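Each reported figure results from applying straightforward, stated rules to the coordinates on display, with no laboratory input. Nothing here was measured: the structure is a model prediction, and the numbers come from that model. Cβ atoms are built from the backbone, for glycine too; each structure is taken alone.
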Structure I
Amino acid sequence: MKLLIKKGRVLDPGQKIDGRFDLLLVDGLIAEIKPEIATEVDRTIQAEGWLVVPGFIDLHVHLREPGYEHKETIASGSRAAARGGFTTICCMPNTNPVADSPAVINFIQEKAAKEALVNVLPVAAVSLGQKGQELAPFQELKAAGAVAFSDDGQPVGNSALMRRAMEEASQLEALLVDHCEEKSLAAGGIINEGRVSRELNLPGIPAAAEEIMVARDIILARDTGWPVHLAHLSAAGSVELLAWARASGIPVSAEVTPHHLLLTEDVLLDRDPVYKVNPPLRTEADRLALVRALQEGWIEVIATDHAPHSEQEKSQGLEKAPFGINGLETAVPSLLDRLVGNDQLPLERLIEALTAAPARLLRLKDRGMIKTGARADLTLLDLGGTTLLTRETFQSKSYNTPFLNSRFNGRVAMTIVAGRVVYPFNENK
């Protein structure tokens, strides 16, 4: 299969490419990158006026399968990813059964091979059953295909177990991702502890619950010498700790979600459970600290923490509704509009945080880049277009997003995986 992309603006900050080029894709790989390519191909895509970037990589999604297929499946989540411009997604292990055995990792891979439109990479649990008591079999899980380890949804609360997990990850050169939450402080909390929780008379989750675990993980990374990746940071204090770790040469990385970059606790004043997420939406000062950390590169990665829930579950009211926001289809257009469009984040930094940075952390040497010989995973953006997010256009099984019925400037025009157009869906070839 030969596919030629003509006259697009090719932008890859990781490879320091920004210019008008043609791309020739042959049998799933990038074969040529030149100002002009003239050859016989199976299909030509006229990309003039579009931005051609490496396929987006999301290292933090919840696909819910096996066990919670009423929320999402590997098939529906991959369609949502394709529509959102993501060519590779990493699914977290808090399924039923938990992804703590080679059998579950194999199930995910086999299901993805049959049904997924994009690359689905499984993340295995740190502890058996995500109970935080006994390490999962890291070596067997990696051999089965796990690309990282995390108990996401739960922190690894036992510091001795976390230290052993770091040592195991070090031997396997694997990414270790921690959900930073000190459970005794966060217990019973519903939203951020602060002005809004007091006004609504609701139990809060203090920023300290996150900051304490961030500090612990940084100290353990210092002592073991092996990196830890801090999931979904939300607090300015966490950013300060991260900056200290970077200045001290401690191996640590971090991610931030689109909703923490764009929203604050104030949206919860009307008690809409669609905004209920863990860690919670915090203050404007926290949001600005996260944006600055992303600008400066202290936070390398944007990850959606795509957490779909059924309408019935999310309609139970703020106190009873589960935590989580659906993010795969909303991330790119919302960030293009509200961060890049408002000059809060350079376009190049957004692209890097969604491509080269997660690829580097996951040690994916053939993707997240536009380079001869690399996988032909690409996303084409129409910065002059618009995105309307409605129930009718949504591909996820769930609609728990605060951006439903929103219109954003900028759209994903096309998603290409291994040289094959997977979005728009009617152009699959």
Structure II
Amino acid sequence: MGLLLKGGLVVDPAQNLEETRDLLIVDGRIAQLAKAGTIPGEGHEVYDCTGLVVCPGFIDLHVHLREPGQEYKETIATGGRAAAAGGFTAVACMPNTQPVNDHATVTRFILERAAAAQQVRVYPVAAISQGSEGKILAEYGELQAAGAIALSDDGRPVSNAQLMRRALEYAHTFGLLVISHAEDLELAGHGVMHEGRVSLQLGLRGIPAAAETVAVFRDCELARLTGARLHIAHVSTAGAVEVIRWAKARGAAVTAETAPHYFSLTDEAVRGFNTNAKMNPPLRTAADVVAIKQGLADGTLDCIATDHAPHSVLEKELEFDQAANGIIGLETAVGLSLQLVAEGVLTLPQLVAKLSTNPAGILGVAGGTVREGGPADVTVLNLNQPWTVDVAQFRSKSRNSPFHGWQLSGRAVMTVVGGEVVYP
């Protein structure tokens, strides 16, 4: 028996498809994609998708699952449930666990836990340097053999330019993507929010936009020098968008992501010393938000990732200076991103590409399409369903979201991974 999704608007940028279709899933694969009403339902579980959107499963190439080492914040199982509820069929998890994913044994542990959870696909991102300390390169060949699909010291920038060059060259020999946390620590100093009018009024130490822009320029130039593939994580500034656009025009193998909070919020959200609005890079200005949206619209920013960073109240209910950086994002990303379609920033196919097709291509993993014969990773959306963000209802272990109480329109109503319905 298969699963038949009948009469949905199938949106698949990889096939340049936006039509009402029936989609049949058998044995974990897309068995048939045909005109609506042409696939008989006998012998199959039938789901009426009339009025819904059926698209390739969303892939989040930037999450923090906290396991091993900080399971009180999140586990691979709870993070997987949150991802499925948010419409994601796969996630790439960053290496800043305890211990750091800088060794094949940690990579294998993550994959074993993901297999046991039986939720979404989990792709481990291994560390660029041992301990993510930016001193000695990790063993990329062993990490790749164990299942790592990319490299990053996310949470910490690689401050040594020579080490970053060697990392790009070394990764290039294995065909591995390097994901850059682009931040100049000397410029960032002890800042805790964006440097500007709001930080001055609140009396908080600021992080200038240049701390990101300068680091992005350095890494883009190193990508051009080495010919290696580079992905810039969590872009937040207008300057970074401009640099990435410039680097792409000159042939650098650079891709980039932003996160929903960088096109949905500004540093004004910090007023009241709201620690759920504290993140790194920090929330920026209205002008930066405009630039981020333009970067998404013109393709400078290739995809949308959540940078899902769960923390407990132990790390967040503190003085602003002392509180941890980061917010959870898996269960709000789709609702927030659909606002870009409502505003006319992106078309629906463009948004699906940012959430599915492009991340699959950047990571070099299966998915990103519902082409016949491919893996049955599918996200079904109700674009018109209004809902209120309630962190108490989240599947994530943590509740650190600045979007609690927001009224959104549109969300995932079904998530299918390998032919199995993992949500609802």
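Among candidates I, II, the computation of distance in nm of label points 7 Å out along Cα→Cβ at positions 219 and 371 that gave 3.0 used structure II.
Assign the value 0.95, calculated as FRET efficiency 1/(1 + (r/R0)^6) of positions 67 and 83 (r between Cβ atoms, R0 = 25 Å, to 0.05), to the correct structure from I, II. Corresponding structure: II. State the single structure among I, II that was used to calculate distance in nm of label points 7 Å out along Cα→Cβ at positions 147 and 251, giving 3.9. Value 3.9 for distance in nm of label points 7 Å out along Cα→Cβ at positions 147 and 251 corresponds to II out of I, II. Assign the value 0.7, calculated as distance in nm of label points 7 Å out along Cα→Cβ at positions 91 and 115, to the correct structure from I, II. It traces back to I.
Supply the structure label, taken from I, II, corresponding to distance in nm of label points 7 Å out along Cα→Cβ at positions 203 and 411 with the calculated value 4.0. Derived from the structure labelled II. Looking at distance in nm of label points 7 Å out along Cα→Cβ at positions 11 and 307 for structures I, II, the greatest value goes to I.
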